[in-house]
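A.B. asks: Some structures to go through are shown next.
What follows is calculated from the coordinates using simple rules that are stated; it is not laboratory data. Being a predicted model, the structure only gives us computed values, none of them experimental. Cβ atoms are built from the backbone, for glycine too; each structure is taken alone.
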Structure P
Amino acid sequence: MTDDPRPTLGRNVYALAAVSLLTDVSSEMIYPLLPVFLTSVLGANASFIGAIEGAAETTAALLKLASGWWSDRVQKRKPLVVAGYAIASLMRPLVAIAHSASQVLMIRVADRVGKGIRNAPRDALLADSVHPSIRGRAFGVHRTGDHIGGVLGPLIAFVLLSRHIAELRTVFWLAAIPGLLSVVVVILFVREVPRPATEPARAKNAPLDLTQPLGATFWRVLTVIFLFTLGNSTDAFLLLRANQLGVPVALAPVLWAALHVVKSASSVPGGALSDRIGRRPTLVAGWLLYAAVYLGFAHAAVAWQAWALFGAYGIFFGLTEGSERALIADLVGPMRRGTAFGWYNLAIGLGALPASILFGYVWDHAGAPTAFVMCTSLAAAAGRGMLFVGRAVSAAGA
């Protein structure tokens, strides 16, 4: 960290962006094909897909809290980041040998164990690596790398399948290659950031206290984020809805790649916007856009509308992903930042399970439009909630 009036992004930001790029090439070769694989090959219904994704994300969230706290305690972030990426890269391609939806559930949970171990320490390490005035841009660059991988992964899968180079299960196996490369990059190029010398070196001997001293403002903001998460079910349902609207299965990877093109293009501008106008207004704008997109999915009738809505959905990510993480980093000091990101990820993960299960249940029993309207209402309520806590956030300098 430096007091330079014109701080720049350092090596860690770009290295972690490259790691996320490679990881997402691997995961997105699999993810957009997974809903169709589960329903058409393994015979799962929407409710079970929701259960798989919800359970996977909740498992990851619980580990994010523990790993974030541990990285604060031992004052080391990189070992947990390396371990998390390694576990996920080894487990993810095992979908290729699954012959039941229950096996996919176990593999997805194991994959998310890796994500749970790495994410909070990684986000804290990224925040530690840059000046607060460019924190939104730093997270935006990281998300851009992630989303470029989200473009390349589905396109690779599309080419392999459409040109009959590989069958579906072979594509899942090939996803191991970029995953292993991501582990190599994080080992060789990511560096630990020393804690500021002015901070007391007491973390290693600190008691297990996961609630203090993060502050009242942090908890109010986290409560609102959790409310939004209850309406933010797995994106697998968007792919199923697109298929309902007439998007062919063969084009699902292309649709998913198009979404990531918009995500990658909007992530840096969205993060930089939060640096200029504030985290809260940027975040509220993104949530309201999310509400509008889900309302659009509720009333869409033809395939081209699905493509347009996926494009708008990508802008939502650009507005929220970097600004949300930067807001969390702004609200706490470096000594508690890993724990703060752990709680943040726990809130998202705990919301993911009921969100996905409830969405799948409503879809099965009341239809897709009703499920999408439900999520629209929750996103709008969260936007109003963030406005309500806005004074406290502004007072905290976020």
Structure Q
Amino acid sequence: MKNFHFDNNQLMAEDVPLSQIAEQFGTPCFVYSRAALEQHYRDYEEALTGCQHLICYAVKANSNLAVLSVLAKMGSGFDIVSGGELARVIAAGGDPAKVIFSGVGKSHEEMAAALDAGIQCFNVESALELEQLNTIALEKNLRAPVSLRVNPDVDAGTHPYISTGLKENKFGVSMEDARVLYRQANTLEGIEIIGMDCHIGSQLTTIAPFLAALDRTLLLLDELACEGIHITHLDIGGGLGVQYKDETPPSPQELIGAVREVLAERSLTLVLEPGRSICANAGVLLTRVNNIKTNGEHRFAIVDAAMNDIIRPALYQAWMDVVPVLPNDNIPAQTYDLVGPICESGDFIARQRELSISTGDLLAVKSAGAYCFAMSSNYNTRNRAAEVLVDGSQLHLARRRETYQDQLALETPLG
């Protein structure tokens, strides 16, 4: 996270002290670095130089319009899983012709809207979806471009909640079913087969599962070619991991280099769907210590952020690094559980951390750019945090803090 660095004993976001951002916008507050987003995207582009490709940022990782617009300006495509995400991409200036629509539960309305928008491709995940999409396309006198999401039954070796490539997962179709569905799709007047998709999970820290899945999909691709069904793009999904603690995931260059070596003799457009690896380490969550509490020998630092702001630790048992924004070596280090004010024992951000802190101190939860605000909620009627994008020395309020009036405006009491 080189764009978040210490200067004169205070943590900075690019050229701006995080303490200044907290003072101006309050806490909890998510802070993103434009330079980091651009560099992480550029890492993929540079690794794909000379290769026909399309990078589709996974919108679900962080769907803020400012984040999406930064990537759209760089020419990124987008991987979406809902009609709402399509609306966000368009509002942010993204090109619908570079949009891939994934997900197991696309509604009739969502498929129709995506067809009207002229998206690049639907990643179809079931026989019924294929039939529904064909019907909708024929009603509109269109042909829907599709790939099938193939489930290769490869263990990604990640948390079970973010594993997607096993037979027990809800995603995609089995290799056996894919053969049948490709043949069926080839007979449907409203369907145009253009690709094959495979996404096996998230936070992958080795290349081996990618290559195992790639080998299996290429076998299927070759079988289909023998039947006259020709695939023009291969979507290997996303899921490349990042460093939260002591992980050593491969770089985009290492992953793509290995994939390109396998595909060297093939004329295929390579599609990728990175999300976490672009935005996770481009963001932090600022939170302030409201209270220090001791139960026997157990110390709690009660902060103003909570599981409604950042659910990864409670949901995935995720480890998030936490550092003081203004370190004070004069305070003795103690072991703390960092917890929020929500009425749940699962409301924690970090456990058993050695920190030199006191009441009122400002903390930064690192690697909070992905799957944090995007998964936030109003649980306990808490207002969702502000989001700020830093661009050098400039600050952009990407999303203002919610108010209670914002929440209540959607509801009506019984008269």
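A.B. asks: For which of P, Q does relative contact order in percent (Cα under 8 Å, 6 or more apart), calculated from the coordinates, equal 30?
C.D. replies: Of the structures listed, the value fits P.
A.B. asks: One of P, Q was used to compute distance in nm of label points 7 Å out along Cα→Cβ at positions 101 and 221, and the answer was 3.9. Which one was it?
C.D. replies: Derived from P, not from the others.
A.B. asks: Assign the value -25500, calculated as helix-only ellipticity at 222 nm (-39500 (n - 2.57) for each DSSP H run of 4 or more, over all residues; to 500), to the correct structure from P, Q.
C.D. replies: P
A.B. asks: Separate question: Supply the structure label, taken from P, Q, corresponding to Rg and Dmax of the Cα atoms in Å with the calculated value 22.8, 74.
C.D. replies: The read-out comes from structure Q.
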